[in-house]
Structure P
Amino acid sequence: MEKTSMTRKRVLRNLLLMTLLLVSFVYVGLGKESMIEDFPVPLYANYIDDGNPKDMKYSTTGIFYSLTLRLNGWKEDYHEGELKAFNKNNRQVIVIQPTGKNTLYLYENEK
């Protein structure tokens with residue numbers, strides 16, 4: 001009787017841990033569409049309109065942003081300091097995340 005109770009507790013604990021892991025991965029993969037078509041920004045990012053339509057600036061606190069991009073099919077082409085370039089379907093988007101600021105700048109390269 002005691003072995004069955006321990007096994008049941010262990011199964012429930014493992015099931016709970018697997019559920020938490022699954023929810024974590026789903027949450028990390030969440031993003032919302034930016035002003036650049038099919039390019040996600042972190043879920044809680046806010047667009048900052050500075051009057052320049054080519055300047056796509058977001059306030060953000062996304063910690064797993066690179067992972068979110070990979071999960072959405074964007075591959076990192078290169079990075080240099082605060083600048084990263086991502087590619088998908090012959091499109092390139094430049095992402096600049098200044099150190100110490102909760103800001104994200106996006107620019108789409110014309111190919």
Structure Q
Amino acid sequence: MKFSIYHAKPTFDANGRFSGTTSGFGQNQTTFPDDYEHVADVNVDNLDDAFALTQNYDRPWTDKEGVTARRELPRSTSVGDVIVRHDPEHGAMHALVLPWGFQTFLGNTVPPAR
């Protein structure tokens with residue numbers, strides 16, 4: 001099944017240094033897809049596999065089989081990011097990455113990851 005991986009966009013301080021993400025790593029309410037970047041599509045069986053495949057454990061996840069990267073060397077998928085499951089029978093399902101598991105949401109408003 002196809003899953004699309006969206007990472008919360010980075011934010012920067014007044015000096016141009018990385019200061020976090022639009023989602024505050026899951027602490028802030030955000031708008032999907034405006035506050036996110038579509039970084040990859042993966043072909044796996046479930047959300048857990050989509051998350052695991054997009055981790056930089058032993059090598060860049062963009063080099064792994066089943067991944068179609070949309071940008072070079074993105075960070076690992078993290079709390080506050082969004083994974084979209086594309087199901088031909090049931091349509092798209094949006095899931096927010098939580099510290100432990102996922103939370104589905106409807107519409108464009110992404111709740112804080114709690």
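Rule-based calculations on the coordinates, nothing more; no lab input. All of these numbers come straight from a predicted model, not from anything done at the bench. Cβ atoms are built from the backbone, for glycine too; each structure is taken alone.
Supply the structure label, taken from P, Q, corresponding to distance in nm of label points 7 Å out along Cα→Cβ at positions 4 and 68 with the calculated value 1.1.
Working: P: 4.8; Q: 1.1.
Label of the source structure: Q.
Have a look at P, Q and say which one yields -1500 for helix-only ellipticity at 222 nm (-39500 (n - 2.57) for each DSSP H run of 4 or more, over all residues; to 500), as calculated.
Details: P: -10500; Q: -1500.
Traced to structure Q.
Matching task: 18 is the computed value of relative contact order in percent (Cα under 8 Å, 6 or more apart). Pick the structure from P, Q.
It traces back to P.
As an exercise: distance in nm of label points 7 Å out along Cα→Cβ at positions 36 and 60, calculated from one structure in P, Q, equals 0.9. Which structure is it?
P
Kindly point out which one of P, Q the value 1.47 was derived from, the read-out being Cα Rg over 2.2 N^0.38 Å.
Values: P: 1.47; Q: 1.02.
That value comes from structure P.
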